[in-house]
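Some structures to go through are shown next.
Just so you know, all these numbers are worked out from the coordinates, no wet-lab data involved. The model shown is predicted, which means the values in this text are computed figures rather than measured ones. Cβ atoms are built from the backbone, for glycine too; each structure is taken alone.
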Structure I
């Protein structure tokens with residue numbers, strides 16, 4: 001029997017007004033395991049009305065009170081990690097062991113970081129910048145925030161959205177992806193059971209693209225925040241501009257990995273295989289576009305091909321599987337990823353993988369494609385699957401030119417023992433993050449966000465927290 005999920009509005013689970021729903025499919029099996037609501041305009045109206053009412057009291061809570069609420073959320077998530085991971089695994093196909101070790105600890109740590117951040121907002125010191133007048137800065141919550149999260153990391157991306165917004169004193173209406181709402185609703189259930197938040201501070205509405213459109217076009221939110229595709233981000237920005245809403249966009253990526261001829265080939269290949277194939281490459285920072293110096297190019301291609309068929313990157317067939325690589329999210333996305341491989345140019349060489357695995361679920365074998373050129377589709381467009389591409393560059397200048405020669409600007413990495421070269425590359429790379437001799441680690445204290453078509457605004461860090469505040473200047477005549 002399938003489970004019936006419901007929206008979470010005003011601290012309770014509620015059905016949609018018209019009863020519309022969609023089926024949720026387990027990517028490991030390809031079988032339906034639940035139904036989720038498809039919210040319409042009336043459901044969006046209700047959620048925003050509840051959030052706006054809750055904001056009137058939540059905005060007046062002290063930083064200490066908000067900190068205590070978030071610390072309680074972190075603790076309840078940690079205490080119920082098994083339940084959260086089980087739901088996430090069923091909905092996404094991710095192996096339980098990997099999800100438990102790689103997502104729960106950073107997620108809980110990020111919540112605790114923002115709990116602390118609520119009490120340490122900074123600003124220009126109060127003072128007399130004009131004789132006879134004292135100026136001061138107030139940082140205030142923005143209001144009701146509309147948010148949309150993606151399907152690649154449903155739990156963690158939801159935390160990145162609603163936690164800093166709530167920590168800053170805002171209230172939230174969040175729409176998870178239509179294919180992966182289950183773990184977001186499970187978090188809402190745990191929050192409600194713990195009484196960590198007053199009703200209406202966090203509201204979850206499920207639905208499809210039309211639901212998301214209604215969410216961002218609604219008159220109530222003062223800010224909309226989305227993690228998703230470039231196309232979706234452009235539509236959100238265009239819609240928000242008509243109402244002068246604030247916009248926070250974390251969009252796609254096409255991370256270049258610059259491997260110079262003094263790099264440790266085996267160590268780099270081992271690390272980059274994990275950074276490229278983790279979560280089936282469904283990560284906007286994934287190490288899937290490699291640029292390699294000519295002297296080591298052939299050896300590096302061979303090393304990556306070996307990694308692609310190694311035990312560290314085997315497919316995780318089932319929630320208790322030992323492998324690292326889960327299925328891709330859905331059948332349509334599987335067809336999209338395979339389409340890139342089917343259209344590969346003649347000069348491309350598939351040196352590992354390159355096909356669907358099995359006829360059950362949506363598995364694609366870890367794939368390495370060498371011999372690609374700068375204008376090829378697989379270089380310019382985000383594949384978002386377990387496909388690593390490899391190009392050759394002649395020198396530093398060409399490496400930078402190739403790396404920056406895409407529309408994205410989210411993350412990048414440099415592999416070299418030459419400190420000066422590493423610093424030159426870090427300066428020249430047009431990406432929001434540059435890793436040196438590593439790729440993909442994130443910490444709560446440092447910002448995550450990109451340039452160009454990768455969007456604007458920051459997740460994590462105090463920069464991400466401040467994005468959910470507004471600045472007010474107060475000036476007092478001290479001589480009257």
Structure II
């Protein structure tokens with residue numbers, strides 16, 4: 001029997017939930033930049049509960065206290081909204097999840113929800129593992145999933161090692177992601193989901209999201225899209241039919257590089273053959289309240305607020321970064337020491353036309369600067385040196401302003417050689433399948449003036465003409481406190 005006090009808590013919570021839902025609906029009518037700046041944090045909430053703070057507060061607390069046992073019982077039974085424990089929910093994380101959900105659903109009537117995680121890899125695991133289960137009372141069957149081979153190296157490891165080798169769940173690789181027949185040929189009665197990364201890291205593979213989504217739904221399967229490189233400022237896969245979006249928020253959304261964060265954003269009522277009503281109706285909230293409550297890939301409140309502040313100007317940043325990257329890509333395409341350039345903005349790219357259909361700077365038609373829809377292709381690109389692995393390293397080592405690191409999406413330009421860093425663990429055969437040769441350099445262009453980025457690249461390429469330049473001193477770094485460190489990013 002529910003105590004009268006508990007009923008009062010439930011009734012009060014229902015009114016609060018209704019108000020928040022109405023506020024979200026009002027925010028959905030705003031332009032993208034306004035949503036990115038304000039999110040779901042209202043002036044009324046600030047004045048009533050947060051001392052009038054105009055910026056979302058950091059709730060550095062593990063748990064919430066309750067007025068009495070009735071409120072605790074209602075909260076822990078999920079009968080009222082609660083911040084019971086920060087592994088499950090926290091106000092600061094709630095603000096981040098709210099804005100990401102709104103941005104991914106922008107421009108549509110799709111109702112969205114979001115789960116923030118400790119990293120992009122945690123987001124991928126959270127988004128995929130619920131489909132790779134056998135329900136109680138059902139016979140165990142072999143499982144598989146269909147996913148593009150052109151994925152980030154960490155994703156490759158999670159799929160090939162953690163799922164396939166360790167759990168015997170088959171990853172069926174799509175080699176040519178623009179070939180719909182290839183996708184369909186890999187689907188059978190034991191397939192659980194379709195997965196794609198686009199634009200892919202590092203070779204910028206792209207495919208028709210709508211066509212692949214329709215194919216997935218034809219077989220009663222969800223389509224999961226990793227849209228990290230594009231961000232919702234340039235591409236919103238849910239609008240093209242995808243069921244779930246994965247973001248490594250760490251990257252362009254969190255461009256300052258101050259922290260690590262991931263997110264799973266889903267539409268309501270996803271398509272799936274897994275008969276769990278709560279999972280179908282609101283996937284991201286289901287993850288938050290059940291699987292991730294138990295598995296614990298939670299985000300820290302501080303990282304949530306730091307990411308939230310970076311997101312506020314994401315449209316402006318992606319516009320700037322994209323324009324600079326186009327300039328740099330055109331320069332590299334003209335260089336005699338460059339064999340080829342992977343960038344979707346170049347007309348020479350095989351997927352340029354397809355990407356141009358879907359990758360548009362959000363709200364550019366309402367921007368005084370443009371007044372029409374304009375294409376933007378992000379700030380990740382890669383290029384092949386006309387030479388061998390040693391010559392590629394020589395060019396890479398000659399960079400003086402562009403950072404050598406296994407990172408991307410920064411406000412500072414960063415480069416890496418995927419074959420020896422981000423994609424090294426998948427082996428030579430795996431890299432061959434994904435189209436990642438030893439002479440490939442991945443470059444993510446930052447906020448510097450493109451003229452200075454080009455100067456650095458021009459200087460680095462000139463080492464192939466026999467020119468030499470001073471590089472970072474091993475003697476200097478060996479004497480530093482941080483000289484011995486291992487990393488994987």
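What to note about this one:
- Relative contact order in percent (Cα under 8 Å, 6 or more apart) from the coordinates reads 15; which among I, II: II
- Winner on mean count of other Cβ atoms within 10 Å over residues 363-370 once structures I, II are ranked, highest first: I
- For 5.3 (distance in nm of label points 7 Å out along Cα→Cβ at positions 35 and 347, calculated) the corresponding structure among I, II: I
- Mean count of other Cβ atoms within 10 Å over residues 355-362 derived as 20.4 - corresponding label from I, II: II
- Among candidates I, II, the computation of FRET efficiency 1/(1 + (r/R0)^6) of positions 107 and 379 (r between Cβ atoms, R0 = 35 Å, to 0.05) that gave 0.60 used structure I.
- Identity of the structure behind 1.4 (criterion: distance in nm of label points 7 Å out along Cα→Cβ at positions 443 and 459, calculated), options I, II: II
- Structure responsible for 27.5, with mean count of other Cβ atoms within 10 Å over residues 227-234 calculated and labels I, II on offer: II
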